[in-house]
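Undergrad: Multiple structures follow.
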Structure P
Amino acid sequence: MEKILVSACLLGTPCRYDGASKPNQGVISLQNRYLLIPVCPECQGGLSTPRIPSEIKDGRVIRKDGVDVTDAYNKGAQAVLQLAKQENIKIAVLKAKSPACGKGRVYDGTFTRTLTNGNGILAELLIKNNIEVFDESELNKLNEDNSK
């Protein structure tokens, strides 16, 4: 079975900034076709759960209280990339809009729930390393791409 990376919160792990999870049945059902490898780059970067919300602003990850946590996000992203390389993983399904995992659209750093074009720290790193990234709203694309 092919291994894929999956944001742990999408599988029901309570690792989000608010201490909750966002289980997604479509993502969970991927276990019928793939070996799912759960990851949380924020936790792997040393951040606690729960934690103060963060957003990307000017290429940095800033907590709502103004503290720069970019280094922790980079550390976690590097740990996930290392795992992906060790396990020869080519696909990731990540949490949309997250400053770590978001693909295509992330919150803009104003903490007003305003989205802007861009990728989270992990998503960007995986894409640059030729790992195909999907968010939970793109499962149909994942199915199409892998049925060829």
Structure Q
Amino acid sequence: MNKVRVLFVCVHNSARSQMAEAFLNNLPGERFEARSAGLEPGQLNPYAVRVMEEAGIDISRNMTKDVFALYRKGELFNYVIAVCDEANAERCPIFPGHARRLNWSFADPSAVAGTDEEKLQGARRIRDQIRERIEQWAGEI
């Protein structure tokens, strides 16, 4: 059986797309092959790393990747899912083939203000929203 290839894209590939990739790749049944990339790759968000570790998934060694590098390589995906706001989602390249584009807008963990604990709480909330959306969508596919 061919796996459903999914690319998650956000601005920096530092949190939202990394979490979505990890959750989809850790679903039982191995039906999906998920990757992630960013429009302007940055540094992995330490709050994303911490909250994913709480969920039992280690993303601490992940590297951020450039969506345009994947595009130039001619990579093919069944779905390209932007997990950033709609304005940034419009900046994603159109991948070759028959990739279906979706936009799931989640708040940016790096924009959460406050104390260390408030930032951690915000990242947890976003993590849980992403996990819920991934589980729902994977059940529909």
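Undergrad: Compute relative contact order in percent (Cα under 8 Å, 6 or more apart) for each of P, Q and report the one that scores greatest.
TA: Largest one: structure Q.
Undergrad: If we compute mean count of other Cβ atoms within 10 Å over residues 11-18 for structures P, Q, which one ends up with the highest value?
TA: Result for mean count of other Cβ atoms within 10 Å over residues 11-18 over P, Q: largest is Q.
Undergrad: Computing helix-only ellipticity at 222 nm (-39500 (n - 2.57) for each DSSP H run of 4 or more, over all residues; to 500) gives -11500 for which of P, Q?
TA: Comparing all candidates, it corresponds to Q.
Quick note: the coordinates plus some simple rules give every number you see, no bench work behind them. Just so we're clear, the structure is a prediction, and the values are computed from it rather than from any experiment. Cβ atoms are built from the backbone, for glycine too; each structure is taken alone.
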